[in-house]
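See the structures that follow.
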Structure I
Amino acid sequence: MATDRVKGHLDGLLLAVLETGPAHGYAVIEALQQRSGGTLDLPTGTVYPALRRLEDAGWIKGVWSDVGGRRRRTYSLTAGGRRALAAERRAWSAFSGSIGKVLGEPS
């Protein structure tokens with residue numbers, strides 16, 4: 001799926017992935033692919049800046065660790081991130097319902 005179709009929804013997608021538990025950036029990308037059945041194959045150049053932006057907003061917290069001799073940043077959802085995710089879900093529900101009404105089969 002084209003990255004431009006995800007625009008406006010990326011924050012919610014990333015927060016939803018991190019809702020299940022802490023993950024490093026590449027694991028977040030893999031989870032998006034797996035949970036979307038392979039349709040969300042986002043490049044690191046899209047995901048990593050978004051993770052940094054979410055961290056700056058206080059919605060996720062990143063912690064550095066050493067794994068196998070390599071430094072890795074693991075992200076987890078904050079309380080503010082949980083509230084933001086709930087708001088993203090409400091917004092998505094309203095948006096997708098409206099689009100469904102327009103794109104659905106005519107009566």
Structure II
Amino acid sequence: MSAQQINPDDALYVEMFIAKNSQTMTFIRSSYSAILGLAAGTLGLTNWSGFIFYFVGSAFLSLLIFAVKAKGQPSLYFRKPLDVFSEGVFGGLLSYILFWTLLYGIIHVYD
């Protein structure tokens with residue numbers, strides 16, 4: 001019989017904790033996207049300025065998560081360190097557009 005080879009990197013991660021971290025990241029991003037959408041609609045942003053506002057705000061959130069929640073070491077909490085910057089960005093974009101257009105339509109209806 002041959003002994004199974006154990007990859008040392010596999011021992012570092014527990015799937016349940018990785019899934020919980022991803023779920024938390026998705027919740028934070030979707031909540032923050034709704035807040036950004038409310039701000040963009042209130043400010044009256046249109047066209048590309050609204051999308052630029054979202055991506056700048058999303059980059060700011062990613063830096064906050066990297067510095068505060070991951071304490072500068074995202075490889076301890078995620079399989080790939082770039083997941084802090086990429087996970088849930090485009091999913092949050094849909095929430096952002098929903099709140100952006102809703103508030104823009106309510107506030108700036110007669111502009």
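Taken together, the values in this text are just the output of simple stated rules run on the coordinates, not laboratory data. None of the values given here were measured: they were computed from a predicted structure. Cβ atoms are built from the backbone, for glycine too; each structure is taken alone.
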Relative contact order in percent (Cα under 8 Å, 6 or more apart) - highest-scoring structure of I, II = II
Identity of the structure behind -21500 (criterion: helix-only ellipticity at 222 nm (-39500 (n - 2.57) for each DSSP H run of 4 or more, over all residues; to 500), calculated), options I, II | II
Looking at Rg/Rh (Cα atoms, Kirkwood Rh), point out which structure of I, II has the largest value.
-> II
Where is distance in nm of label points 7 Å out along Cα→Cβ at positions 61 and 93 largest, in which of I, II?
-> I
